[in-house]
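Structures given as structure tokens follow.
Readers should treat all values here as calculations from the given coordinates under stated rules, not as data from a laboratory. What you are looking at is a predicted structure, and each value in this text was computed from that prediction instead of being measured. Cβ atoms are built from the backbone, for glycine too; each structure is taken alone.
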Structure 1
């Protein structure tokens, strides 16, 4: 039977569709499916003895090897097969070479080159102890074995961006550590803003805006805490940690379990570096939060740009010149000349002023890598001996052991300043603002087995007011620490799952306080305002919960921004100086409680002006009906894949967001536009198998891996998973043969 023309057309169209689908499937298989990590089978590798990696249901590798070198080799290999593009992108970002493959990052490359990150990594590696070098070398061999055996099936990002990764190096491991250090130490920005405010402001008022300490900082400093056994159901300690870092896809941490002679440790690792950063072994558990101590100073140099000479202590010295060539994809290379004084590189040039950046990480012999020693520590003494080597970033470390002991110690090489705090740029020519070494480790804040049985750190200032040395830093306000301590003190018999309620708590003591201040100011006027009544009723009935489904958190967040701006404008006439200091909330609370003369003639009027401005802003954002306002519509995180998001039509399917979030910068579940908990762990010292651990999104950066986003829903709803340690339920096993 002859087919009609229309039938033949339909048939050809169907054939064409089928052909296109086959081509699409073939491409997906070749470029996406074929490159997925190997979770089973056998791999030939340059190791000393047979070894294995068992993967549990969440894709965590449980590595068993006959030597430490082999274990670290396997860690490098399996991390690379899940996170190679992330590792490469981070080392490029840290080293200032990202524009070579992603030209939109040219400006960040310039900043990182000026900060000399790659040079610091090279200098730091040259001074590392032999054991640290050996660990980096073993890990590096594993990464490079994966790269060399997978050049024909690399992660899809390399194909899209059209390049192949360079071999990994031990210097790259150091660079990854410096990347984390830099991310956690940016106090120079606060120095610039404060200096700008002081230049055209009331010195006393500007100083008021920058408190270094607040009431309620008495407990020793991200969140980390530990409960002694007298507060727990098991009679043994519980230790919790959720480090707060910037959003990323995949997340910054990689869950790993390492077993080798003398080593049995599990927790989270930093892709690109060996060992476990936070976790537990057979005897102890530990957690880390950022100390926020100031380890950077800006020096105003008396510098002659024509000659490169500058004055120091009455003598003329010559700045060292370093030439940087930045490769830019699709454009000509960019040349950058970095001039380095005795204090550091000329980092900022503003109106004829030359500011050099001194950073503790740039000092000779500074870089150490103690984490494998921490991973093998068996008691408080061994833990402290290892932690003493953690030169930076400055950190709060909490500790617990199976014998029932708990402890805290601030760690890091923190500059000892004599005649200044380091809160504003100082004159680099006089020689009187030089660092006098570092604060001795033994004199840093610490506590061991406190009578209360509770230790809480939440980035707050742990240094006493009568501390022997000047203290400066962008410490966190005390609200998170207060709320955590209040929750932990409210009951007994704690178990590991109970800690998720604390980690997910969204009560803001500061926002609750500010809302009450606004309502009280409105009531004192004893005049109804139809334009503000609905907003006041919203705040009046609110309980301080920063819930994404409520309108009050949105309003009080906007009100706070206007109050903070009013304080800054009252203290200084400086323009373009964004006052966003961490402890600004403390300054606001103190001002509203004390209401000193000289600031505002009528504090209530200032609050009501901020309320009116906040209402107007909320209406522009979400309409005039306050009942329809939602905090989550404001605190919405894009959470995009950095490469696939750029692909039209399909890229959005590989994003994690947009995600509406609950919490704020002053809630135990610390969430802002830029950061949130990057992992959650609770170690149960009574039974390791009852411990909990999860990361943000998933173990793998490979978009078609089932572990690309399999943890996101549980993370988002503050759930977690058993931290498999002694009893590993393997979903698959990858064998390695010499």
Structure 2
């Protein structure tokens, strides 16, 4: 099994190097040992003679045959095909849902990282229809009301998470998703909404948020009148603030397509922070809600009761009374609250009943605006309002009061919501005793909800939900394999969906089912380590180094994250902290924080085996919130499969380290990285399965605006051995 895994890893690595980009090779040389005690140590290498008498000396005239390494050719890969093993039970982050107005049995689901799925049988089955496109992060889907075969997809999730993907523009299909064409805006990166003219399928508006991490790109509201052949930027922030300000939402008046509403929003992430609104525009109040009455030819910024210092804004319009416009508005006016505070000091839900001229603040509720900010109005009843948040909130009095009783069995974090018009049930014949009671307000019964846990469907206005758990949309951060027989197991963690374990195969003609997967607890899931002595025990991790041990046999769950003593500096852990089991010392687990931890005794005990391996820049290690902006940490940690106590560590701020004695002494190799890779995020380190002196290092810098990853190969020189240096450039260099 180990040999097979080693071959698979080498094969996959070869695919990555040969298929994605040319491998850049460089030697991370360690200097020769110092010749005097006063010399600064540059190496932790030591040459140890082999134990005497363990291997008989070979005759000088005898040469051992060298194994022949097979050449990687198309023949070896011809029959190597991927096989889906699930699971679909936990779903994944949904970014948008669109119902076919002509045939409501057909609807489309956009995934934050998994492309677009289509159902033609009301959710019984789903087909992936976007997998052949180069960008699978989806921000928006729109169906032309006058031609439901015309489908528009905006790539690039617009929810601003540290884990958000990005796109390469707008795609259009004229045959219900069978074929796609990229029709432009390739540098828009994230698209929050697309709306299509009710009568002209070739006219569309695209709300482009722009690059999440750096300035520039295509931002603002764009319009096409020829199906995407040409685009016009019709609304943007004034320079220089257009470099960080995009359009986060747009809608069309259903009774007059010349009337358009849009919202501008400035935001930017760094690896150690997130700021939006005036904080992203040097204190100037640039964002807000804008209205055009001539199809985007000219714009008016709406005020009349709206707050200032706005951040992200979500918009909705009533189909039954288009004069009613509603918005959920983030505002920094008066300060901000904690992450768990659902109410804004000045923002919240606002309602206008005169087309946006005057606004009334109906509610202060505005949960975690950068992640949600979605509001909907029932097409048949303008008093029925839905607000998407950690839970699905609903109001039956025009947005004055919200409740969350419709979310009892729904996965939290709601991002997408679609209502099928025309699904109001006919009124029942009145009973004599009810003749003086007012009739029940109409409510559309068929609704679809997209959350971090997948898609839900209700035919009772949200009172009961069916989880459509047939979409394999789980977003795995990391996976780990064991050596179980006859079928090895796969364990890993998912975005907002715990940690899970399942088999690689089953002895059943039905194949692997959702029921074959078992949850291992957690919040967001990441690394999982198998206990080497007990197949029912697992060590799993959630955000910020929250390590726990779980026993599936008896249900025992123990929280085991290392904690400093009272009064000591806090440990820093990344959102996705590396957790690996030792191959050489069963029962030993290594965990990466700002330093490296060694966990023993079933993770009940820990010791710190390294100093702080990061730059520990105080200006970059103080962010508050969920932990997503934690910075200055070991992000990649690896143990050599060939040599005990040989550990590698790479940090998010670009430092690379090695120890050959289990953490007793660490040597920094950062300065030996090739110049283009210095300072980049060390994403992954894979020591060779064949040679303890060889390792592969992956770096990236998309958070700094460079989308080109790098793969490096290093040969650690020992003693006076100095292999020749071979280096090649990366894609686009």
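Quick check on the output: 50, 40, 21 is Cα extents along the principal axes in Å, for residues 465-552 alone, derived from one of 1, 2. Which one produced it? The correct label is 1. Could you tell me which structure in 1, 2 was used to calculate distance in nm of label points 7 Å out along Cα→Cβ at positions 345 and 385 as 3.8? Here the read-out was taken from 1.
Given a value of -500 for helix-only ellipticity at 222 nm (-39500 (n - 2.57) for each DSSP H run of 4 or more, over all residues; to 500), point me to the structure among 1, 2 it was derived from. The read-out was computed on structure 2. Have a look at 1, 2 and say which one yields 22, 13, 12 for semi-axes √(5λ) of the Cα gyration tensor in Å, for residues 521-584 alone, as calculated. So the calculation was done on 2.
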